[in-house]
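Read through the structures below before going on.
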Structure 1
């Protein structure tokens with residue numbers, strides 16, 4: 001099975017979804033952390049999605065992190081019902 005997140009030069013590509021564009025400093029911090037997690041160079045693609053309300057989501061290979069406000073509210077609703 002081919003990994004679509006792996007580029008031809010052995011770098012991973014991570015999709016970071018946020019409500020606003022990431023600053024260069026934020027991209028650098030996220031890149032640094034992902035480089036440590038995956039032990040290789042990771043490129044970031046920033047996608048904008050106002051529907052997540054706040055926070056961010058990161059998807060890289062089969063790894064996923066969702067710190068969005070929309071997800072937090074969904075979890076809270078599930079716990080209350």
Structure 2
């Protein structure tokens with residue numbers, strides 16, 4: 001692995017870690033902020049409303065007990 005490739009890999013790993021930290025912060029600020037963020041994604045055409053609605057329906061239908069039993073209620077360890 002070249003030094004440049006290693007630098008790119010490390011930057012990507014740092015970005016993934018930062019993204020996780022930001023997601024946790026936004027989540028802690030409550031549902032209103034999550035709604036506003038999703039509305040921004042639609043407004044800026046990062047996702048279309050129909051697709052967003054379909055994904056929200058699918059995630060909302062998940063059973064919390066099954067999700068917890070499978071570890072889906074926690075963030076996995078980041079593999080670098």
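Only the coordinates and a few stated rules stand behind these numbers; no lab work does. If you're wondering where the values come from, they're calculated on a predicted model, not measured in any experiment.
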Given a value of -10500 for helix-only ellipticity at 222 nm (-39500 (n - 2.57) for each DSSP H run of 4 or more, over all residues; to 500), point me to the structure among 1, 2 it was derived from.
1
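Thinking only about mean projected area of the Cα convex hull in nm², which of 1, 2 has the largest value?
Values: 1: 6.5; 2: 7.4.
Comparing 1, 2, the top value of mean projected area of the Cα convex hull in nm² belongs to 2.
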